[in-house]
1. So if we calculate Rg/Rh (Cα atoms, Kirkwood Rh) for every structure here (P, Q, R), which label has the highest result?
2. 19.4 is what came out when mean count of other Cβ atoms within 10 Å over residues 59-66 was calculated for one structure; which of P, Q, R is it?
3. If helix-only ellipticity at 222 nm (-39500 (n - 2.57) for each DSSP H run of 4 or more, over all residues; to 500) computes to -5500, which of P, Q, R did it come from?
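What follows is calculated from the coordinates using simple rules that are stated; it is not laboratory data. Since this is a predicted model, take the numbers as computed values, not measurements. Cβ atoms are built from the backbone, for glycine too; each structure is taken alone.
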Structure P
Amino acid sequence: MRRTFLKGLAASVVAGASLSAGSMAFAQDAAAFYKDNVIKWIVPYKPGGGYDEYSRLLAPYMEKYTGARVDIVNMPGSGGMKGAVEIFNSPADGLNIGIINGSAMVTNELAEIEGANYKVADYNYLGRIVADARVMVVAANSGIDSYEDLMSDGETAVIGATGLGGSTYVDAVIVGDVFGMDQNVVHGFNSSGDIRTAMLRGDVDGMWGSLGSAMKGIESGDHQVILHGEREATGVLEGIPSVFDIAAQSDDPAGNAKILTSWEGLSAVGRPVAAPPGVPADRLAFLRDAFAKAINDPELVAKAEESGRDLSFADGARTGEIAKAATDLDDATRKLFVAAIRGEL
């Protein structure tokens, strides 16, 4: 296992530089540290949900590539914030990691929600498991076949959302503000499923949400996507305009694109696996390498596909960059986002 790790690490050295003898010893020390040790993996939600399932899918492969035992610990509370704070404040020995709800933790931090005692950019990220595309959907029987239809029918668009500050609400009000949409965002629905039912009844015109959550309705023919937040459309999004396409044709292309790039960061953080600040560099490098190998293991990829769990891996360094970009905002953009998160738009 140690030779396999060193081979993979050597291949990843920037510009093909060879490892020094000191670096080789560094890596060997980390491998020796993890062998037969125990890694605590915190899940900030109850057993059975998506975060828990992803964690239990990955755990055996993290064991395979670290040599340690991985113990899953569910720690629900405060919409995932309790577990996220626990990870952030855990001992920085490389034996405490966990999955977090990146977008929720970003919005909680920006709005200075009570209990958000962490800094999203300061976690040590092993990598991202998945980041789901954000999409605007309408009922297929609504007579609305495109974003242009929604905006040009002379009516105020009624957009459904869950609670104030939730992702469905924040998506709707930020995109709506950027484009000056004539819309009424009706919030207070118990769940995204309730909004979709309201769309089918004709009570609301559309909603924002994750592509993963929308796929069932799309595949059944009940719903259709009319707008999305991806820069490059693939799969079911091909041929559907992106918010960045709309921004390019707006009166302020650069300014609107800047705000939308920050909004994009909310979902791009996705579901990362993180360790607290201060983990020794050799142990962090070892964990990042193990995570990359685990999530790209062909057996794991096959199991994820069988269970309908998408993967969109980003390595630890890139995930850290995304997290920083999502919270390092200029004053005007920050004020807009905080107003959206607090339900003031």
Structure Q
Amino acid sequence: MKTSDFYYDLPKELIAQDPLQDRSASRLLHLSLADGSLEHRHFTDIRDYLRPGDCLVINDTKVIPARLYGHRKGSGGAVEILLLKRETDDVWECLVRPGKKCREGAEIEFGEGILSGTITEVLPDGNRHIRFSYEGIFEEILDQLGEMPLPPYITHKLEDKNRYQTVYARAEGSAAAPTAGLHFTLPLLDELRNMGVLIAHVTLHVGLGTFRPVKVEDVESHQMHSEFYVVEEDQAKIINDARAAGGRIIAVGTTSCRTLESASTPDGILHAQTGWTDIFIYPGYHFKMIDGLITNFHLPESTLLMLVSALAGKENIMRAYREAVEEKYRFFSFGDAMLIL
């Protein structure tokens, strides 16, 4: 299986640069798992496809304003860092630019000294460990100085940080949003609950590896990044009970999907656990837990496109994407949604 098998042409103007004023006003492309048929709807029509006893599984991770701009002590050279993973209370794995001048021992100041950091280690992949020094609460300082780490294909400035958060975000730790969830509003979620749809949550802190391109020719040779996840006992029970009662398990986003598939036994029992997952789902994978997926439209040749192809079939997905391009759907993080069910 070749990476190039997952390429499609996308006009640049279809890459959504700004969120819609109304979260749930996006379009929805339904791809039927039963017969491969396509329907063009609006996101609020998700109600028509769900039934009492179904369980939506959301990822409640919260994006931190992880992009910081500072300067090196001494030279004053500009430095941009991106917080990727918290190693201890004050030590983070970071992406640093420019990397060549930020060697071990280098000191960086942010916000006129409100926050400072020392590079303690240069990792094999080029990332850095940085130990931060500050007075007060780190999260409050970060909220003051940091910017939302929007993906590189979004060039417009985000005016409202909350629009790169889901309405149910609560567990801080992501460097990117679980974007399938951006379409939900609290009233829509309440409406689904009133219909008898169960809503359970898991946590997976999304890393920038989500946007890392697949650089190998053979799909099977790609090494996935590792991401931290949590499945709590009460949430596992909701999901397992729903499945046992005949309800469908529908993941909201590829991150929820990867969490469920990582924490499930081969016979489809979800276990409460905490850990790191580097699960790579591509065609040929046998799904253990999910019956459907709500997702956005993904980059060509990406692992996320491979995941949805594993669920719906590559030919069905590529046909759906061609039609989405023809119908001028909005693509990627702030774009329209797809229901595979």
Structure R
Amino acid sequence: MQKIERSKFLALTGGAAAACAIPLPAFAAAESALVLHTATGSIFGTAMVPAAKVSPVVLLIAGSGPTDRDGNNPLLPGKNDSLKMVASALAARGIASLRYDKRGIAASAAAMTAEKDIRFDTYIDDAAGWVALLARDPRFAHISIAGHSEGSLIGMIAAQRAAVAAYVSLEGAGRPASTVIREQLRPALTPELLAQADTIIAQLNAGKVYTGALPPELQSLFHASVQPYLISWFKYDPAVEIGKLKIPATIVQGTADVQVTMADAQALKSGDPRASLVVVPGMNHVLKISPDVSSQAAIIAGYTNPALPVAPAVVDAVASAAKTK
């Protein structure tokens, strides 16, 4: 039985975004750096702004793991630039965007003081901070949030706390993270290890740290310094949180996603029956139309294929939401 590496596990269960590395289309838009100053350090982002004097703006939130503002993840081979490409496509439609390295990632690495101090709510507060910063910028008419994978839940809760016009979930889970993690662990662990993982997850779900001995296979995922973060994450049920939104919501789900399924999308839709559900045939978890859906391995192989563009339906959904006011 192999050791479950937390960073690789998170990259494949909740956050690695990908897209093709092709030249940006020719249009009048400019990229500029923006910085969110927080009590523990600065978080760095990139605004892509079309030529129009005032435009809608979309806050793009990446998924879990070490995924950067552009959608690239060092645990996956090669650059993929998915979020950068979404930003470019939005700018071509006259819509601005802000994408950023979450604290602890890439240029924002120094903003995470220690793993034991990070909480899921910290990421939510950061997203809400970006919304407040964008709201003060005269270039932007109104703000929407689009979150990918784990970023879906971050954005969903930030949208409850900040003044935004619309919200988009891109391949976001519809069940609590504890449920998703257990489902992902089931085929990777022996029955004995899965039973121990269940015990640990139940303890964390109850808001208590697990102080028992951890086998090497579970050490990376459940070590002591990460447990407070997991507790803070597990308490949120996306299907409940989306129902708290008072703004238009859109749920985008690909049928070839092997990590977040149509059941998740339906759970989110049940949580907010008013939300629009956009189903993209053949799209995998990283927003690409998979050329081969014959197996999970074939679908995942498309994560870093530079010849695959982001599915046009993704850009259509985000652009449509961004123009809502």
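1. P
2. P
3. It must be structure Q, since only it matches.
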